[in-house]
Structures are given as C-alpha cells and as structure tokens.
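Pasting the structures here.
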Structure I
Amino acid sequence: MRTWWIGAAALVSSAQLALAATELRYMCYQDGNECDVAEALLEDFHKANPDIKVTVDTVPYKAILESLPVQLAAGQGPDLARVTDLGGLAKYYLDITPYVNAAYWEENFGATLPWFRSGPGDKGIYGMMTQLTITGAFVNKTLFDQAKRPLPGPEATWDQWAEAARAVAKATGTPFPMAIDRSGHRVGGPAISMGAQIFAADGTPRLVDDGFKAFMTKFVGWMKDGTMARDVWVSQGGAAYQDAAQEFINARVVYYYSGSWQTGRFEKAIGDAFDWEVVGSPCGPAACSGMPGGAALVGFKRTAHPEAVAKVMDFFAAEPVHAQLVERTKNVPAHKGIAAKGLAYPDATPAGRKALQAWAAQVAKVSPVAYAYQGYPLNRVMFNATVTRVTQAIVGELAFDEAMAKLEADIAEAVAQAKK
C-alpha cells in the first residue's frame, strides 16, 4: 500500500512539474482592451497546451517605449511583448520561421512582415501585427448638415477639404476648421500623397524633397491662417506627441486627421451627441494615402523557450483566433484573409461599425512608400525631427527653408550615428 502511495505521489509530482515546466511572460500595453482580450483568448491556448503557461503583464505604454528597450539591452525582459517601435527593437526579435508554417504567415501577413526585418536580405518571421492602424480623417457630419454642405467625395484633395472645413466652421461658429495630431507619423501620409518619396533611389533617407515641402508649405500656412488648430502643435515642446481628440469630441473641430485607433474612444465619448464619419485621407498628385502602423506581437531571442514562444504567436495568427482578437478589440485586420472576408464587429455601435469598415477600405489606398517609411528602422528619428523643425517654422523661430535644411541635417546626423 505504501509503495503504491509513493508511486502515485511521484506521478502527481512529475505531472505538476511538467505542467509548470514552461512559463512565459507577455508584456502588454492596451489602448482599450487589447491585453484583456488576449488574456481571455489564451484560456483556449492553455487548454490545448497545458505544459505552457503564459502570464500577461499589462503595463503602461511608457514602459513599452522606455523600460522594455533597457531590459532587452541588458539581456533581460519578457519572452513576448506588444510593441510599436518595430524597427528600433528588431535586433532583439526571435525568428520563429523554424517552428511555424512560413507559407501561411507570408500569405496572410506578407505586407507587414518586412517591418520587423533588418533589411532586404532578411527573410525571417519575427512578429505579427495584432492591430493594424491607418491614419486618416474623421468629420463631424452634423456640422456639415447644419451648414447645408455636402461632404467632399473620396477623391477630394487637401485643398478641397480645407476649403470645405473653413466654410462649415464659419457657418456653424465652430472654433477650428481642421486639426491634425502633433506627430511626424501623422503628416507622413499627406506628404507622400503630395509626392514625397521619403527615400533616395539607393534606399537612404531623403525626407525633404519637393513633395514633402509641398505639403509642409500648405500645413504651415494653414497653421498661421487659422485653418488648422495651432495650439495642438505649439503648446508642446521638442518632439512631444499631442492629439486633438478631445477637441473633436467636444465638437470644436470640423475635420480631424488622426487615425483608426481613435474609433473606440469616439464611440464611447461622443455617443449620440453628434454624427461622425471616417473619410480617409485626402488626395494629392501622387496618392490618397495615410500611414500604416499599429502594434505587434513579437517574441525575443533571449527567451529560454523559443518553440513555446512560437507556438503562442502561431496561436494568435490562426485565422479563427486572429479574427476574434481584431473584432473584439475593434481594430483593422492586418491578416489578408480576414481583411478580404470582412468583419461584422457585433459589439460595435452602428457608427463604430461603419467607421471600422471604412478604415478597412482605406488599406488598399496606402502607398508602398508609406509601408517602406513605416518599416524603416530609423523612422522614429525622422518623425521626431519633423515635429521639432516644422513647429519651429510654425512659430516663426525658423524660416521655412531654414527649418527644412535643419531637418535634413538632423536626419543625416542620425544616419551617420547609426552606422558607427
């Protein structure tokens, strides 16, 4: 009897050890409910993989931007994380190619896989966009109706939208015709639409070209004549980010250029106070493009359990799971198969559902230049330098041409430093 008890105890102990053998930490931030949804979906993963335990550590976004890079540089940190600085952290990513069906990943995530890679020769699979974002505009449809003014059409230019927004603001007594987030990323799409190429033929950055200056000239002019909400840009210093979402929520802006991630916020905050719609990105001579972006799930090569990490990532990449992830977090799918089929977004309000479907339709309009810009490892330097120098031109600290020259010098210096 005693021998049986010892044997049974040993079996239980062995089973417990096996179940606890692989423990993974997932560092996650959320704009809304992204980490909560991931944790809920992982319940099914744990049932199918009782030998792997994934703990979701929900942290502030600041921890992802500031603490995570320090941890990884010290050889520490989580096994997986939800990140946005895709190129900046690329040297730490785990290549999961040996553990997954690479053809499936290429077929469904191929447009964004290069964002994680070190260069054209790198064919590894390092991450998956769990939240594809697109920059573009929201309009206060109620204000247009009150002004008895139709919305400009889908091929309308920046000048046409500016003229319409000014007319509506004047007719309705709205303080600001237009607003755009204080972000180099946010002005990237408009510049590309006006013809900015962002890179030279050899692939090196050449941000300041005729197309870039064409949009920035308009933009600075609109800031000075009141078309754009000036305080959004001049109330902050350096490269600090500032959005104008609250001004739109308070019906103080006719036309707000931001992005798809604001949809859930507007659903809750605006409610039925007024009607709002997504109208995408205005057209220029080269495109009608916003900037893609978003957040991604990545694994890190410092992990002691690469195969388990790959299994978690493959779980979230599977179409049924990924569809739930995107639908329940009210995001735009980066998964090609899901995007083609469309999503119903059953938990969204009618306005939110219409907006999310409108954002999904914008994906096809995104310029290849915008994808390249988003995937460039030093794009954050370029975004930040853009904000700093353009703000100086807005406030008159620098003449426009001088600001553009300094912007070019900033980027050249950053590229030189990165080569050392």
Structure II
Amino acid sequence: MEVGVVGKPNVGKSTLFNALTLLDVPMAPYPFTTIKPNRGVSAVRTACPHTARGTPCHPGNAKCVNGVRWVPVSLIDVPGLVPGAHEGKGLGHQFLDELRAADGYLQVVDASGSTTAEGEPAPPGTIDPAKEVEWLEEEMVRWVAGILGRDFMRFARSAELEESAPEEFLQTRLTGLAIGIPAIMAALRTAPIDRDKPSTWTEGDRYQLAQALLRSARPRLVAANKCDRTDPARLAELATEVTPLPVVPTCAEAELTLRRAARAGLVKYQPGDPAFALVDAARLNDAQRRALHEIELIVQRFGSTGVQEALERMVFGQLHQIIVFPVEDEVHWTDSKGRVLPDAFLMPAQTPARQMAYRVHSDLGENFIRAIDGRTHRALAADHPLENGAVVRIVARR
C-alpha cells in the first residue's frame, strides 16, 4: 500500500514527508525545492498481541516498542502541483503520473494562509486553504477525465457493440490508474449518467464520472499544516468548508525536530506521543532549548504535532485498513523458527482468510484448506472476513 503526499509548492510537504520517514529530502521556503518524487517508508501503530500473553515477540517486518507494533507504509512525496497541472504546467503530467499507483492522498495545505497557488510567500491569512483543497481536486479530476476522454467515442461505441459491461469498459480505459471494479461500480452508482450507454456520455458526464471515480478509489485526508500559525476558529472553519474530507491540524516542522532530537538522544519521544521529555538538558544549547520549549507549547495546544495522527487516520479511516498477524503455530503464535508474532500485515478491512493466505505466499492461497483463529482456535472458512488484530494460521495442502 502506498500513500501519496500531495499539495502545492512550499506548504510543508517535504517537511512532513521527512518527519514521517526521516529521509532528509531537500527542504526550503521557496517553490520547487522538490523536483522529482521522493519515496520512503513510514509506519502506523497498533497494539502488539504479545502483551495479552506476556510472551515477548520477535518482530520481523514491523518493529515493536513497549507493546506498540509499527507496521510499514510506503509514501511518495510528489513535487508541488500548480494551477494547470492537468495540462502539463510545472511538469504537472509527469508529477500526476507518479501518483497513479498511490492508494490515497494525504493533501498538505498551508493552514496559515500564507502561500500563493504558485508557492510564493504571502501575508498570513490572505490565502484561503479551503480553496487549496478544492483546487487540487479540480486538477486531479480534469487529469482523470482527460485520460478517460482520449478517443472516447470510438472505444465507447465498440464496447456497446460488443455488449461489454460498463465497469469492464471503464477498467480497460483506466488501466494505468489501477482502479478496481468495486470502485468503478461505486462511481457508476453515484455519477448521474446513463451507465449502459457510454456513447451518450458528454464531456461534462465524463468530468462527473472522473470526480466520482477519484472519490471512490482515491480517498483524501487534509493535513492542515503550519497549524501553530493560525487560530482554532479558522481551523474549525476549514474543517467545515471541506466536509466530508477529514482535516487534521499538523505542525510538520515540530514533528521533524522531535524525531531528529529523539534520534540524537536529546529527548524521549515516540511519534504521535502527546508529550516528550528531555534526556539530558545539559547537552542542549540556548537555541535548542527555545525551539523545544516552543514545540512543547504546540504539543500542549493541539495534543500532538498531528503528523502521525494524519497518517494513521488516512490508513485506518480513509483507506479502511486492518492489521493481521500470520503465524504457523496457532497455539504459541510462532513461525517455523519459533519466533513469536514475526510479521504484521496491513490488509483491507473485511479481507477474507484465503486472500490473506495469498498475501503470505501464493502457494498458501492456491492450496488453502482453512484458517485457524489464534485467539479462539476456531476454524475459519476461505471467505471468512478477518478482524483487526487477528492472529491467524493458514492450513494448506502440501
């Protein structure tokens, strides 16, 4: 699974990306510091099941810290998009193409209203961040509508002659976007078009369909960055104006500073914590003390820096992911080497047991007999939907 970090230039995208991944990609307060996509790995939190048994786990793909499991999530930080991106302005086509494989978008906006559409500085409060949210959707909808509209009538008439189902016709047209049949069918139910007669779809119809497709297949969450530079009333207005998109106030600079300080051993801090503690105040210079004091005030005001919360609400709330733990011994929760709970996987909610078997190894999926719930020891059928935090053994033919 991959989350795209998107937005216009100079709103703090790369700072937020760095905070989540600690890759230290270039940052600066001017447009187009990022000129090519950056990819990295972050993580989301869940309670590790080992705490219920009192037996230490042996993490493989997802580390465990004080009973909290950190499960990997791929991120892509795309260079800032400018007005006309769908027409190729500011290398817009190239940047939008990089987002094809992302499962959802974490949109970073300047909550302080001090960045123009082109990424130039402006007096605080003069730019409406809600318009920022609307503008990005417009660019992406026009981009998808443009892909859909290429030589559209010829393909639409051909599909009708062949009596192809509309969802199959659209999936073929949108192959590069990797939009699945369920999302396409959801969009067809929402868009006000004659679903069985694509040759009658006007340019406006295709625009509405593209909008429905994006909302169905590419969920978004708004990270209202630079939240410390605006007032709570304006943040509340923003949340109301962009409903139903969720809005999370974030301060990416504060989060990045805390993660770097924790890595250097200056503070005790885990991402998403509502507080941090100094490890050795004597090692800090005056500038570091002032910076950490200012961050402490931000964390007290908002409950956290919001960065980890934004990612987790995106993954669990918008993308509806759950975390499952595959094992080979459902009694001791171990793999073949005796390691307790070695792996943790993100999976879509309601994933059937057999689909998880394929995720572990294709042979397990193809030779699936049953699954066994490690908590209840009940047998699970192939189509049984898994719950968040499930510990599961797959039984397969040898």
Please compute distance in nm of label points 7 Å out along Cα→Cβ at positions 294 and 334 for structures I, II and give me the label with the greatest value.
II
Compare FRET efficiency 1/(1 + (r/R0)^6) of positions 142 and 198 (r between Cβ atoms, R0 = 41 Å, to 0.05) across structures I, II and report the one with the greatest value.
II
Any idea which of I, II comes out highest on distance in nm of label points 7 Å out along Cα→Cβ at positions 46 and 78?
II
Could you figure out which one of I, II the value 24 for relative contact order in percent (Cα under 8 Å, 6 or more apart) was computed from?
I
Using the calculated result 25, 54, 18, 3, 0 for P(r) over Cα pairs in 20 Å bins from 0, in percent, pick out the matching structure from I, II.
I
Which structure, out of I, II, was semi-axes √(5λ) of the Cα gyration tensor in Å, for residues 174-253 alone derived from, given a value of 26, 13, 11?
I
If helix-only ellipticity at 222 nm (-39500 (n - 2.57) for each DSSP H run of 4 or more, over all residues; to 500) comes out at -10500 when worked out from the coordinates, which of I, II was used?
II
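The numbers here are math on the coordinates, done by the rules we state, and not lab data. None of the values given here were measured: they were computed from a predicted structure. Cβ atoms are built from the backbone, for glycine too; each structure is taken alone.
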